[in-house]
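Each in structure tokens, the structures are laid out below.
Taken together, the values in this text are just the output of simple stated rules run on the coordinates, not laboratory data. Being a predicted model, the structure only gives us computed values, none of them experimental. Cβ atoms are built from the backbone, for glycine too; each structure is taken alone.
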Structure P
Amino acid sequence: MSNKLCSKQDLEALRKELVNKQQSNKPRIAICNGTACHPYGCVKVIEAFESELVKRGLKDKVSLKATGCHGLCERGPIVLIEPGDIFYQQVKSEDVPEILDETIIKGNVIDRLLYTDPIAGKKIVQQSAVPFYQKQERLILGNNIEITPTAIEDYISTGGYSALAKALFEITPEQIIEEIKRSGLRGRGGAGFPTGAKWDSCRKAPGDIKYVIVNADEGDPGAYANEGLLSGNPHSVLEGLIIGAYAIGARQGYIYVRNEYPLALANMTAALNQAQELGLLGGNILGSGFNFNVRITRGGGAFVCGESTALMASLEGRVGEPRAKYVHTVEKGLWDRPSNLNNVETWSNVPVIINKGADWYRTLGTDGSKGTKIFSLVGKINNTGLVEVPMGITLREIIYDIGGGIRDGKKFKAVQTGGPSGGCLPESLLDLPVDFDELTKAGSMMGSGGMIVMDETTCMVDIAKYFLTFLEEESCGKCVPCREGIKRMRQILDDITEGKGNEEDIGLLERLSATLIDSSLCALGATAPNPVITTIRYFKDEYEAHIKERRCPAGVCKALIHYYIIEEKCPGCGLCVKACPEVAITFMGKKKPVVLDESKCIKCGACYDVCKLEAIGKE
């Protein structure tokens, strides 16, 4: 497919041609080829299907697609078969011959490959019946299971680039911006700033040269929502970017991709090349007279480069450091030119809004937060993966109805939203509606879409220390409050978890938090205290147990753990003696309890882990 499309009519003619080719009664097999499925062997599964189809003479009789992320990463590799919406999970390459023989040829369902609901305990045949998907609104992620990310014809056949054609030929740039304003779309990168207002400011900023930028530098621990979208449906991001460039008056765009995202980088590069070949990118797009080019830049792995001004400094080839916010990037951004930066998910919403209209889009979400939000649902939860939910859904619905509840029957303790700078919310807030404003009121934030679930075995003081340690390492060090403040807060938390805390520490942490919020140069420092503030606010009893009782209620902080032998349960089997790396446990003979020398114990927990008779206590 190399003939350039010179008009809107050419695009529609191509779409009809592609749809006609795909309209057949052929069975369709969609295999998740997302990043999370790669360690599970999805590439081998794809290769096995390709080989077996040829061997059976079915290559032209069965449609096979290696698609983007299907969402339920916990159960990958996932294979979806149509007709029938048959959902197979944890598929291995050796399962492929049986799938072709039994399901494709005979129409039978293979019971052992079906998903088992962790709550109801029953097997489910169809994807649409899997609880993980039932409460989602896969507005942006939905096409991931329909298209091969590196095949532009798949994207076009599902309606791709029709929004671009509409924007170029049917509405003015001002009308596009007005439609984005009316939709209520807010930036999905963290701050939630109204997208239309940002576009309008950039369009009105003085200067003939303007830039549009995709922020794909997703550095939050546990977050991969942008990666799943960029690698699974790169053309949706590109289409939104081109529409935004046309509305704003930009002729050059940049996609800043995290270097640790090789699949997203490869698929986005392929998308740019294909769009260029077809005349959807470059000079005189679709014969409209609009010229627009895009370059991809790989990020350097710095978390702070997710901040807009630090990202632009990195694009310019300088150290990724933020600058003062009183100079707005929509007026003086990249190379001091007006620049509009939005994240991957924000740009992907644009084609949907242009095609379906602002009024339709406003039917999704809450008064202040419209549309859907993609989350990376991870942690101590049964169904980890990428979820897309309507704004306003509750935390409880996400964690229990979609996530399948807490693993191993343990009790829910907290959920952190918004990455390392987000807050930790307790069980009492499980019915909180998830939107920008409600999360902020609770002390957390939307962020770029991380959602980490914690159970009763999690120490909230240790969690606060973990995130502050991450932020301390990722701070660029440019401003004193962030550079020194985070370090001092982490040191205080170190003392508390090591049994060296005092009763003044909690108040000092609160005062330091206020200083960082008021005086940090960028959002990294200003939001860094959130994990500390919320864990003190909602889990103060754990801080007090660490400080006053020298005890870690969750049994996580090594310095505060005490191991002991429960003599009446110990048969003297010697397993703990063999497991101890410090020879701190002495074998006293068969049927005699062992003896633990606490002065030698390094509290590694090896003895506790191997003892199946619960003869070793921990407190």
Structure Q
Amino acid sequence: MPVIDDTLKHTFGFDKFKPGQRQVIETIIAGKPAASIFPTGAGKSLCYQLPAILEQGMTLVVSPLLSLMKNQIDFLKSKNISAARLDSGMSAEDYRSTLEAARLGQLKILMIAVERFKNERFRTQLRQMNVSLLVVDEAHCISEWGHNFRPDYLKIPLYQKEFRIKKVLLLTATATQKVIDDMCKKFAIKRKNVVQTGFYRKNLFLRIRPVAEEKKDTLLREVLAEKPDGQTIVYVTLQKTADRITQMLKENGLDAEAYHAGMKNERREAVQNRFMTGKIDTVVATIAFGMGIDKENIRKVIHYDLPKSIESYSQEIGRSGRDGKPSLCCLFGNKNGIPVLENFAYGDTPALENIRQVLESICQFKENLFEVRAYTLSRNADIRLLPLKTLLVYLEMANIISPKYTYFENYAFKYLIPVENIIEKFKGEKAQFVKIIQDNSKTAKIWTQIDIDNTVAESGFDRQRVLTALEYFHEKEWIDLKPKSAVEVFEILNSEFDIDSTAQDLANLFVEKEKKDVARLHDMIELFETDQCLAKSLSAYFGEKLDADCKRCSVCMANEPVKLLSSDLPLLDMLDFHDLVQPLTNIAEAPLPVALVTRFLCGISSPRLFEYKARQMDGFSWLEAYPYKIVEKWVQLHNK
């Protein structure tokens, strides 16, 4: 296809395709769904960017991170390609103009987060857009077998059908064969249309450096001083570790900045932009940093703490050396952080009584409709938002509930012109309708609250008609419209389910997921301590067979397996249980649930602990270095 080569050269400035790109692009242009399984930095983005230019309609990209969207949009605009993103940080004017451009066919690419599909306002606008291709980036998130399962991703195939988007392209760097099968099944993609290129990159030098916990700071300074020279990402598990190490490096005269989810968006963006432009040597970051970072000359990726899984490790080291030049991927071999990583899995496993509370709330709803106010239900049931979403997906899979729609409980707006001027723009029935909207709207100092239910009752129009009118006023810049309080509505398919047995079945599903997540962590440890070539073992995990050892990893160079170090901890029996939990006992109602106390001691937050402001209490996270199950048994023994 000459047009493909012409577009590659004249629009993107490239002389040739990277491996696999042409095959994916030709499949999409031929009107078939496809999947691109390329390693990090191997050019997945071009697989949708180039077809987007040639498609008649707009390409809608679902992307998991704001930083990923930002970099992609900046790149596309530099090539004079009309592209935009929608995110919650946008001004009302930018949001309005972006939606209008998409609706009028003025955008070739629009990037959104998956949660945007639940936005009632966006869904109304999306029905008026001509979307020719749906792209799912980080598509492994759709699979429960993957390392970063996100329940909202399970609904993307339903959205594709609902909005009648004919073609889909799945992109990921980290998918085992089981995950690929799952992805293809959910989107009806034939295996012949899955393009998978080699995982191995010979310019990455994989090193594991065994080190005691107390010597990690010294080793970090040594590795930063080693060749190759260039910018570095240092990955850590916890936000407080990122802050502490950044301060330590600065005190030793090194140029470093922290990056984690606890920082304000503006500061994170500033750090990322300075790193991308070469103004910061080292970023000390949690996994919040890196996804979608398209920078060619990162020379070192250092894992100060262990990554969460083999998939996470491969993604993170894949951010180095994209220019093909030698790059160091150094992992500090220390097992002390394993309990902290395990805690992420245990923290996402709701207790049986908490699951039961959600099921009881379903039975309380009448007319076979179950309304979910996520934050309220999360707080009442003491289940984090992500596992609560997973629980709702499990209930869908069990045919107990089925999603119907999401609406905003409240709509507020600010008049940008006098209300009289708005009414004057209409005649007859339409003017009467606008008058009803005005009569059912009450203005405080600045913002006006509309009673949609009363408006529907008085006008005889349905809710969608009212929202369409408000959206029209917003587009005309007569009002500034802001939705509030999202409510997900589910149809109750089976109201006769047995609460006890269903709660136990769901609890078992979460325990199985927990076991898989913990096992994935220990599979990673096993790989790091293997007596086989690290590059060979890593490639084999993702289905690629290397004919020979790499001759440059830690195992190949030492000709023996690496042993990760660990430090002994004091026995729990030496600690005073009641002293540790006294701050929690002083504020929480007795008896304290075992799960709540265990999470408190292990530093695992939950909605209820957040409500208690547990992070500010003495005792919180004091036992985070201990395995969760050991702490749990200790709590069961003493929590009387």
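For which of the structures P, Q does the calculation of helix-only ellipticity at 222 nm (-39500 (n - 2.57) for each DSSP H run of 4 or more, over all residues; to 500) return -13000? For helix-only ellipticity at 222 nm (-39500 (n - 2.57) for each DSSP H run of 4 or more, over all residues; to 500), the value -13000 is produced by structure Q. Taking volume of the Cα convex hull per residue in Å³ as the criterion, the largest value within structures P, Q is that of Q. If FRET efficiency 1/(1 + (r/R0)^6) of positions 233 and 585 (r between Cβ atoms, R0 = 35 Å, to 0.05) is computed to be 0.05, which of P, Q is the source? It was calculated from structure P. Taking distance in nm of label points 7 Å out along Cα→Cβ at positions 241 and 425 as the criterion, the highest value among P, Q goes to Q. Looking at Rg/Rh (Cα atoms, Kirkwood Rh), for residues 329-560 alone for structures P, Q, the greatest value goes to Q. Ranked by distance in nm of label points 7 Å out along Cα→Cβ at positions 41 and 577, structures P, Q are led by Q, which has the greatest value. Taking mean count of other Cβ atoms within 10 Å over residues 49-56 as the criterion, the top-ranked structure out of P, Q is Q, with the highest value.
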